[in-house]
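Next up, some structures in structure tokens.
Readers should treat all values here as calculations from the given coordinates under stated rules, not as data from a laboratory. Nothing here was measured: the structure is a model prediction, and the numbers come from that model. Cβ atoms are built from the backbone, for glycine too; each structure is taken alone.
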Structure 1
Amino acid sequence: MNASEGVFRTLLAVGLALLVLTAGLFVLQEPGTGGYAVTVISLVAQAVMVLVGAAGLYFEWDPLAPLFDEE
């Protein structure tokens, strides 16, 4: 496992945990309040974080390779 894969796995795990917790609290928010707006914005940010982590793992992207190049 390379360093990027570990970072993407961690990003995916943390993002999914936060997404589940925030989605659970979303049903308790009242539309039109400030808390509702914050919840929606945080759900969008967490969904993007999960998508980046999943895409990085799926496409086997290795942006950290130049940092850990052992030549």
Structure 2
Amino acid sequence: MSDKHNLQRISTVLAILVSAFFAAIAVAGYQRTEDLKQLLLFLLLAGLSFVIVKLLFAGIGRLLDKIDSP
């Protein structure tokens, strides 16, 4: 699949940034409260946010492809 709209790099960078944000919250929260459930919850949220951003950009790419096609 070709990336006509150059969304692959943008989606990867944005997904990593959002995921890193939630991972940082997880580590900071764990250091403050030492609650393992909170740590695991935010780490799960970090992984889930990565997947959601990638799927969102895949949908945007499909939408742009449909707009470009005659």
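Quick check on the output: 2.3 is distance in nm of label points 7 Å out along Cα→Cβ at positions 33 and 49, derived from one of 1, 2. Which one produced it?
Derived from 1, not from the others.
Work out the source of 54 here, i.e. which of 1, 2 gives that when relative contact order in percent (Cα under 8 Å, 6 or more apart) is computed.
It traces back to 1.
Where does the value -31000 come from, among 1, 2, when helix-only ellipticity at 222 nm (-39500 (n - 2.57) for each DSSP H run of 4 or more, over all residues; to 500) is the thing being computed?
Label of the originating structure: 2.
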